[in-house]
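The following blocks contain the structures, represented as structure tokens.
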Structure P
Amino acid sequence: MLDAARKGSWVEAVRARFPEGDNMAVGLLDLQRASWAPMLGLDEQAVALDIGSGYGAITHSLSRSMGEVYSIEAIPERIEFTQERLRQEGIENVRLIQASATELPLVDKTFDLVVTNGVLEWVGEWDQERDPHSAQLRFLDTIRRLLKDDGVLVIGIENRIGYGYFLGDADHSGIPYTGLVPRSWASFMLRHSSTPHHRTQLNPKREYRTYTYSERGYRKLLAEAGFADVSCHWADPGYNQPHNLIPVATPQLVQEQFQELLDHPGTSPWRSWRRQLKRLLARSRFLPLVLQEFVLVASKQLGRKTKLQAWLEDRLGAGGKRDDGAADPQAMTWALYTHSFAQKSIVRLGCPGRSRDVAFIKVHVGPQNSVDPLEVELGNLGKVQKILKASAVRSVGVPETLGVLRVGNTSYWLESAARGTKLSRVVRQAGYLEDARRVEGEFAGIVANVIELTRALQNIPGAAMIDGSWLNVPEELKGRPETRAAIEAARYFTRSPAGSQTGWIQHGDLSVENVFLDQQNGRIEVLDWVDLAGGFPPLYDLFSLCYSTGYLAPADEAITFPSEEERWMASFTAVFLSDRGFAQTVRDLILHACQQLDVQPELIPSLLMEFLLVRSHYFQKKSVVQHRVHLRLLQRCTEQRRLVFGRFPVGHLAAV
């Protein structure tokens, strides 16, 4: 991989080395590896130390927001790969040092941040002169001395009693259950195991030395090492992909996130025994104890104060814009949400003991001369707020901006917390979409609100336009002339009567993930306005919202899909190419929208075709899976004789 990186691109070298979607590939390429960094409130003068930096993913990520980064790695080839990576990216604020994690040639009180990601558990293997616990304490004491008085330590590590280990997942020893039993028993199991493990070859006695702990155990260990303050976050899907960081001290948020993961559209059957077991666990008070992996943040001092903290106190203090009383920012809980390769993260601010969020922070890290998506979204939100007020629309709300802060290359945008329940939590709960009466009632109100919103959006002056290339047939299909011809023949922008082929101004990514529903009065609140633009095909937002439910026909609920792609293909069929179940409700609502928005119903197949075209381009840089899904759906809709909602011809039939 190093040779390939030197001869070409380090990114292509990684992609050639690992299968697409492989955890190792994502871990090396994704700059959200340090998603937690903006929560620390460090500024552009901060000095960071990345211990055991591997191939440089966290080092690379930290270099964007820190003044200087020291990257420690023992293996020469990894240091050389990181060096090539940084050279190609033009990064000059990183110092690479080849050294052992247990012998750090550095000066005390130098660093604002020290990171040990997947390192602490291996210290006992690397330091054979003392018992593993003592070796870890010595290591942590060294880090404490290297930190400045107001510095922080970030640790990514497994939970010794994570539920996966009870189900037989292998421990660091290479065999299952060794983390669950007493250490002496684990050593006995290791000596009598025939399973080789390359990472314990430094241990000739075959003792169990890769110590991990429970949350309580980590707190005790860090306190013993001299750290005064420790916060623990559940890292989902793991500390190497910390896309969701949920404070373990807030069981309600932990349960909410765990349940959302179970209900999110996936490849396994909804009623599989593993999902059923996890649903039982989700309702158990033991869930916070058995979470899989953690990100811990430890400070030398209590009450650490940062510029970010002071800004929040000013914005959310007694003079802040809130409707439910003052909040102490230092006592607030921080829960972070993002996804791989995302440009921004969202932090939910809450208060212990309160069911409602206090506010949201949207975070973006990037050079000051680059396009900041938060600035784009802020501008769009202002336009939407103004037009909703002018249109006297009361059934739809948008967030209120509470302040903007720029610290070096990191932008923070504070906005009011959404009112209501995220729509994804409503529609994906067990059995919801099978309750036809409830679905018809609630979705009729939701769609009516979206219609009102759509009308209002058309009055926004000077809205940006979508990329014109998004209306072209994707390059991947240009080698299929018959498919391409069928797409062109079935399109709205080439078939509808003269003068009516104009695009609409729409949200651009409306989904059950960014709509909140107040189930008491039916009001909705719509978030995430970065994609607002004109030129979208009519009904685009409604198609997007309905498809995002992830609905499956009842018969498909029992299927194990071979891939995520196949699962979303089946969902599209169930929502749009069927006349049963939820598709009936969607059909009636789309027809109602056509009547209200002056769209001819016979244009529905052509508009659905345009929706697939635009989405295929939209996802090209956002999601490999969804990009391929929409390409395949374009082919399916033009090559198969299917009817939209069992009524309207699609593809080449629609062109007749």
Structure Q
Amino acid sequence: KSMILFMKGQSKTLSFQIVLQNLQGSQISVKSFCKRLPAVDPFFCLGSKYSRFEDIASIFERAIKREQYYEQNRMNIRCVVFLDGASLLDEKKMILNVLHPYLDECKVAFVAVANKAFDAANANRMICIYRSLPSEDDQKILAYGCLGLQLEKRQATIDDRLDKIIYGLCHGYRRILYSPDIPHIFHDRDFIYMLRELRFELTNVNEIEEISIGEITPRSLLQALEDNFNGIRIEEFDKLVDIFITAVGEQCPDFRVLITEKQQIQRNIPTILHSSMKLDPIRRRLYGRYKLIIDESEDESAVRLLFQFGILDSDPNRTTVFRMPDFLDDIDNELRNVEILSNIKLCMETGKTILMINTGRIHGSLYDVFNQNFSIMATEDSRKIFSKVTIGPKTIDVIVHEDFQCIVHIKRSEFKDIPAPFLSRFQKYSLSIADFYSIQLRNIPIEEQNLMKNIEIKVRSFIDHFGKEYFYGFNNETLYSCLLLFIKRNNQNEFYLSNIHDNYTQLTIQSKSFIEQDLNNKQQCILFSILSKFLQLASPESMIFKLPTFDENTARLLCQNYFYQQEHFNIENFLYRFISSPSLTIDDRELLTMNDTTYQKINNIIITRKLMIFTRTSSFVIGLNKQSQNDLFHKNDENYMTMNISEKVDVLNL
């Protein structure tokens, strides 16, 4: 009975796998020492905060029965229950108490790996093995191994440039671990995968013991950092790169040029993600981890942008999205969890890409998958990859197709609650609407860039004058979300600034006269369109309070748009606009300047499908149901007889 205590990301699971590979019995084990020891038959248990007493007990009972079978048949095989991720178990449920009788009886061997010590009752029943942080020498040995180099042979080389670079990389990594300017989300696993990626820069050719070794360049180092040390804010990543480059530059001064030139060769997040998703199978196996998307918004905007930028294919035959609701009846619904895991298992076998949103309840079941802890079964004709998935109390081996990829989505607000061992298993990327907007802005002509920058300045001035606190739901992404709508991409994947007529919806078309004060002034049209969107978020009280602070002409325009062209007082009128068929009203002067193509284009009104309404607390609104909706959505006016809103509206009161 033993418990292995390592810090996160230090290959605890891998150490057990190495033991399994070596202890295969007297007939198969390679080393003479291992031939004298019995073979090991492992029973895996993946811990999570949703693990139950009966899950662990079931695995122990199966292991005990198998052990008894081996003893009866005099087979030199020992069963071992392996509890991986033991520190992820919910301590409040005291799940580990189930171990007491099994540890006392010692009917089967038991190994647990954890990031922190067990309670005294369990720790006293087993041997605890603790490993401290690796020394500089350990880290250097690790670096050489990950790069495919033999340390003994390299030490015979005097004043070698590659040795100096490796030395600098090790020092750079240790510095970021203790830097107060870098979030403490990176671990040995990130460093190992960075070195694995750099290994492709070293061309090893074995021809009668002759080895030709390539070179790690500043550009390749920057790309490896972008892939493996991301997920933090832009300014934090710049500091991280500078720390690494300074450490390597102390050994090889030519690397220091990257500090000033990195802006010219640095890739943006969509480009990094797209390149990583398109890796060939060989590179993916060596250094391509699954992806963790950290969404800076609170409304899953990053998910929409992943499809919009072509990072994910919208074809359902190639990409499947898994979402888990937070309703009380779903949180503890084991049947629903098993159903989702079964569908994920099918995607793994068929090589689909999966996007997991709010799926924290099943992450523990995919512990080995995220860890890419694969078993490989190969013959001359085929090669199969297996990983362990926990479905209910059972842990099963599942085939993993080489094209299978996984993206896990989390919100920035949830990031601080994510366990560190979970983070280290992914390539991490932070996505925000602001970042996507700045990327698209750089792709349009310089004149249009300046136009959009002027609009941003004017809108910010309006927001500061009116007051952020008066706009419902306002956050740092709101403005960039509005600006981003005006930058489109054509069939040739070229970005352009769209016409104002391409951005009307059935809810904003009534503000056309406010927006198009001067059709020849594109900047003013876009500005007024965005201001109209912000007015939709303001309450009537704030409008009455703030209008006198504007000049007379501006106040008149804002008042007319808010009180006459938008609906803020009647839910029925608002929903009538929302579900009615919109159309543009064009005066004679506009018709004279338009051809048929233009007319068809401006009548292509965007249909808004989803919206959120902010209202006062009202017993009437809170009490809405299918019976009372007829009282609300009913008009005696003959103008509304052609459309009975109550027939088109359902009320789901939660």
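Some observations on this one:
- Between structures P, Q, the calculation of distance in nm of label points 7 Å out along Cα→Cβ at positions 430 and 518 yields its largest number for Q.
- With P(r) over Cα pairs in 10 Å bins from 0, in percent derived as 2, 12, 19, 21, 18, 13, 9, 5, 1, 0, matching label from P, Q: Q
- Structures P, Q were shown, and mean count of other Cβ atoms within 10 Å over residues 110-117 at 19.9 was computed from Q.
- Which entry (P, Q) yields the derived value 3.1 for distance in nm of label points 7 Å out along Cα→Cβ at positions 414 and 566: Q
- Comparison of P, Q by distance in nm of label points 7 Å out along Cα→Cβ at positions 190 and 262 - largest value held by: P
- Structure responsible for 0.6, with distance in nm of label points 7 Å out along Cα→Cβ at positions 478 and 614 calculated and labels P, Q on offer: Q
Quick note: the coordinates plus some simple rules give every number you see, no bench work behind them. These figures come from a predicted structure and were not determined experimentally. Cβ atoms are built from the backbone, for glycine too; each structure is taken alone.
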